[in-house]
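None of the figures in this text is laboratory data; all of them are computed from the coordinates on show. Not measured: the values here are computed from a predicted model. Cβ atoms are built from the backbone, for glycine too; each structure is taken alone.
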Structure I
Amino acid sequence: MIEREVYDPAHEGDLEAVRAWLQKNPGELNSEISDGYSLLHIASAFGHETMVAFLLGRHALVNLNANNQSEATPLHLAVAYREEDVANRITQMLVANGAELNAKQRGGQTALHHAVGRGSELLTETLILAGGDPFIKDDQGRAATDVAKQGEYSAEPLLQLLKKAHSLTQAAR
């Protein structure tokens, strides 16, 4: 495993240390830092909004799949962050900077699968309004509606949002 000295500052959200490291290592913005993740993956996974904004401003690759078992993009990791409001703001930043909404990680899940799987109406709506496709199936043949029905929470609000997505796609045709 490669673990660069910038991992701890990135994990802790120390923007000044990351900035200083990138000044010394300008060609390493999108390099693997630890466990197959880039700086943007780490910042997205740990909810470091300011660092995500900084890295996006430096043109970090927003659609880079992790070089590990998950093959997650920063968007997958952002959607999974524990604080829903922070996850949503980072998701919006990534989407505004070209994140592929329907990118799949290993297992075929998209960020929308994760948003629905965690029962988040906020993230589900954000991804749908941005153009996330609720009909994409993962490697087990499950679309976001299937994930909603299998969840441990009330699926009805999520199913209504997914129906809204269907209406939006029909209106766009």
Structure II
Amino acid sequence: MKYIISTIILSCLTMNFLIAQEFSSKIKVFMNYNHALGIKEKNALWNLDGSNGIYANSFHVKGMYSFNEMISCGIGIGADALRNPNYTTFPIYASVHFSPASHTNWYLYNNLGYSLDTKISYPGLYYEAGIGYKWLLKKNFGLFLNAGYNLKQMQNIEAKYINKIELLYTTRQSLCFGFGLFF
């Protein structure tokens, strides 16, 4: 009887381990650094272009679930530091990765979300779309590069203009380039 119970328990544990291993191979965590070169920034008071030295640096983490070899979906959070003029945003977003063909390392990605309103960051729409390439170094670990288009809309930006303070709604468009790792 002990042998039968031990065999059943061992079988259940093995099945749980195999199911968990299969499920964990479908979940990936992506951590990346992006540098964005500003194309244009516009609001009611100014209209800047890339020649004004606008840029941004960001760090993002997202969890992705692979439905199959071609489609992955997930959620992410980031911290973005925009410069010239200076802003900070903390976007929370949904992400989709699409590989145009199975068994390829190339993928298209799309991120859509909203930045949190905190004491040090501005709220607003966050959107990014682009193309990426993944290198698998081990079974569940690798590196990736990405390039794309980034759009940020920021609200409630205080600007002093002729001795009064105005709240601005600003839109910044950028080209972004990044790298990171996934596991």
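Assign the value 20, calculated as relative contact order in percent (Cα under 8 Å, 6 or more apart), to the correct structure from I, II.
Matching structure: II.
Mean count of other Cβ atoms within 10 Å over residues 33-40 was computed and gave 17.6; which structure, I, II, did it come from?
That value comes from structure II.
Out of I, II, which one gives 2.2 for distance in nm of label points 7 Å out along Cα→Cβ at positions 89 and 105 as computed from the coordinates?
Clearly, the read-out refers to I.
Taking mean count of other Cβ atoms within 10 Å over residues 41-48 as the quantity of interest, name the structure among I, II where it is greatest.
The structure with the largest value is I.
Among the shown structures I, II, from which was the value 2.5 of distance in nm of label points 7 Å out along Cα→Cβ at positions 65 and 129 calculated?
That value comes from structure II.
Can you rank I, II by percent of Cα pairs over 30 Å apart and just name the one with the largest value?
Comparing I, II, the top value of percent of Cα pairs over 30 Å apart belongs to II.
Computing helix-only ellipticity at 222 nm (-39500 (n - 2.57) for each DSSP H run of 4 or more, over all residues; to 500) gives -15500 for which of I, II?
I
Given that P(r) over Cα pairs in 5 Å bins from 0, in percent, for residues 73-120 alone, derived from a single structure, equals 5, 25, 35, 25, 9, 1, which label among I, II identifies that structure?
I
Here distance in nm of label points 7 Å out along Cα→Cβ at positions 25 and 137 has been calculated and equals 2.1, so which of I, II was it run on?
II
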